[in-house]
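Asker: So, here's a batch of structures to check.
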Structure 1
Amino acid sequence: MGIAELTRNAVSVLPEGGLEAKLKLGRPLRVKFGIDVTSPDIHIGRGIPLQRMRAFQEEGHKGVLIIGDYTTRIGDPSGRSSERPILSDEEIDANAQRYLEQAKVILRDEDELLEVRYNGEWLSKLTYADVVRLGRIVTVARMLERDDFEKRYRAGEPISISELLYPLMQAYDSVAIESDVELGGTDQLYNLLAGREVMDAFGLEPQVVLTTPLLLSWDGEKMSSSVGNNIPLTALPEEMFGLTMRIPDSQLEEWWTLVAEWPVPAGEPMEAKLELARLIVARSHGEDTAREAEEHFTRVVRRHEAPEEVPERPLPAGDPVHLPALLADAFGLSTSEARRLIAQGGVKLDGEAISELDVPRTRLAGAVLQAGKRRFVRLNEAA
């Protein structure tokens, strides 16, 4: 495979010549990727550094996936204009288990190639004296060189001490697992370089840092679970396919390069987009499911037809039926969202747009209710 494949799409590989020197050690390298469990999903943008870990695995190196159950309690300030919210222990534990399942969509799950660690294993054992020792390694002035901290400091916005400690906690992860290489997005460059400083302070050979680009979503912004412009690695196949098809033609080259790791095919943009959607769904769910997702997309979105299989739901009591309440109950919308969707013409009965808020029961019984492009339910009288 060679170093070119290991560093495919890399923005930075630091220090220069460092990776080549590590590869000459003649042993499997320990390749670290840490991820905090601040949201329920790993999306395909976060999967890009995991794809580099997979490339190292294919060469016989060990991927060390660190689930940041402990650092999530602090909150990574990278790229943030404010401090992250703190999750409950129950949310952190649930997200951690889900993250592990999703990461294995990309990574090889073999004992000799994958080691999974939770950083609470060592960070929870640090004493106050240990934290003070870490705090001596990097100065406050150096911390404030970070773009996100510098902007907030100049704007007079609060920066908590816990946020200043975060890069040191992440760096200590590299000490604990004796990392050879650490992977991350470009927004993690400061934290990854801090890992080199802390490893050196603890008498260890500093890790090599490899960063990958941040994937832009269909709205032109960085893909983010908190924003909602993301595609989770284990999303429903129809959802994955449909969301991929939302990307504008101008982003096809970027998505093919970063996600598929192939050049964008020649020809019509629509065909290239369809093929990309097939690849993304097939990676998570298999080839057969990808074909079914494409058939669903063609039928529902391109032909504006109802899917072959539509879930059924009993009508609520009362006549007439209040449509916003029905939409909220059937699809998990808020009533305000439902009203807005109705006003925009996004709600249909048997394929026809409906604008009324209160609908006669007889008109709804047996009809297919559609909200947006991909949500359908058939309404029946309760037995």
Structure 2
Amino acid sequence: MSASSRLRRWPSTVLAVVLVLGLTACGTSENPTLRAGDGGPTAQAADSEAQKIAAIIERKMKEQDLTGAVYGVWRGDELVAAGAAGDSPIGLPATLDMRVRIGQPMESMLSTVLLQLDGEGVLDQDEPIAKWLPDFPRADQITPEMLASSTSGISDYVTNPDFLQQFYANPFNGFTSAQLFALANERPPLFEPGKNWAYAHSDLVVLGEVMQKATGKPLGDLLQERVLDPLTMRDSEVVLTSQISSPFLHGYTNERGFFEDSSFWNPTAFLHSGNMTTTVADVATWIRALADGRLLSDEQHEAMMAPSTAGIGSFTKDKFFAYGVVHDGDWFFMDPSYGGYHGVVYYDARTQTLVIAYVTLGPTSNASTDNALPLGKEIATMLVPDRPPQV
């Protein structure tokens, strides 16, 4: 997911959430978070920032040969800029209301539901998963909290050559949790549970299955009841097929050696770590809720944002990964990508600055790196120049 200089690296086949501001801002009357002001000094300042953001996006799209983008930037409740740029599909302009495959932000939703279930006594996050998956290797040592924070040591099936061969041979084919378990366990564990850190999509597959068994409900229903409905995220839905409702931002990629529309690649290849479709407006709703902890008790939210992995590997109290979120001082960060969708989310807790964008690749784009990251980082740095993000 990330470049080598960042906290973790995801292969090019990981789901994307990218904040790219469009060449022209466009609002929507259906979502007040995407409506600009009506004039005055504040609106004029926002217009100036929006123009600068648009210039960054235009330049980055040309430099990286990107096909399309949807975006939104906020400072607190103030909309700085929002819109779409480029084409989707090729030949037609992209629009702000287009859906994308959410990717990594879904991971923090899983962690939020995990903490809720823990608080209700339904599922103890510190109890070994053997209670729910007794046949899984080392189930008596691995806990749900380890799965949520990538400290289980389970090998990542996404980097397994067998998985990559199967996936690229037919990316429209679906995968079951049993198949992904088998691919994860084909290779030895990376370390003893809780002793180190390594991002693994395998963790999210296992965590999702544990939560389903503990509650007797499909994960999609849990997320709908506990996250999407309470936050009125009407344009978001968990999908276990290739379907994505219109209008949607078309994904394009060249990672199989030729340029193709990858919009309908099957999301179950990354089961429970991004098989949700959404809009930029709904992602913004989620990130705000994640930041202020409105779906958790104060104690639970404090625990979720605490540097619980500090001291593991190279992590410190200021730079760490926990419960599906990369933390860098006052910033937290996400950069998922999958099948031609590349994305980035930056949120600064001190100024409540939020940058979100999704972009899609072009024929000559480098599919092996997150093309949204440079764009999002430059925008975040422009908006918070005294404390820019380092990841």
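Asker: For structures 1, 2, which has the highest computed value of FRET efficiency 1/(1 + (r/R0)^6) of positions 95 and 263 (r between Cβ atoms, R0 = 41 Å, to 0.05)? Before the final figure, lay out each step's value.
Answerer: On the way: 1: 0.70; 2: 1.00.
Going through 1, 2 one by one, FRET efficiency 1/(1 + (r/R0)^6) of positions 95 and 263 (r between Cβ atoms, R0 = 41 Å, to 0.05) peaks for structure 2.
Asker: Just checking, which of 1, 2 has the largest value of Kirkwood radius over Cα pairs in Å?
Answerer: Biggest value here belongs to 1.
Asker: Quick check for you: by relative contact order in percent (Cα under 8 Å, 6 or more apart), which of 1, 2 is greatest? It would help to have the intermediate numbers written out before the result.
Answerer: Working: 1: 15; 2: 27.
When relative contact order in percent (Cα under 8 Å, 6 or more apart) is computed for each of 1, 2, structure 2 gives the biggest number.
Asker: Another question, if that's okay. Out of 1, 2, which one gives -9000 for helix-only ellipticity at 222 nm (-39500 (n - 2.57) for each DSSP H run of 4 or more, over all residues; to 500) as computed from the coordinates?
Answerer: Clearly, the read-out refers to 2.
Asker: Next question. Here distance in nm of label points 7 Å out along Cα→Cβ at positions 119 and 135 was calculated and came to 1.8; which of the structures 1, 2 was it taken from?
Answerer: Structure 1 accounts for this read-out.
Asker: Kindly point out which one of 1, 2 the value 37, 24, 11 was derived from, the read-out being semi-axes √(5λ) of the Cα gyration tensor in Å, for residues 63-174 alone.
Answerer: 2
Asker: Please compute distance in nm of label points 7 Å out along Cα→Cβ at positions 223 and 343 for structures 1, 2 and give me the label with the greatest value. Spell out each step's value before the answer.
Answerer: On the way: 1: 3.3; 2: 1.0.
Greatest value across 1, 2: structure 1.
Asker: One of 1, 2 was used to compute distance in nm of label points 7 Å out along Cα→Cβ at positions 55 and 159, and the answer was 4.1. Which one was it?
Answerer: 2
Asker: Can you spot which of 1, 2 the value 5.1 was calculated from, given it is distance in nm of label points 7 Å out along Cα→Cβ at positions 207 and 335?
Answerer: This figure was derived from 1.
Every read-out reported here was derived from the displayed coordinates using simple, explicitly stated rules and does not represent laboratory data. Computed from a prediction, not measured in an experiment: that's the story for all the values here. Cβ atoms are built from the backbone, for glycine too; each structure is taken alone.
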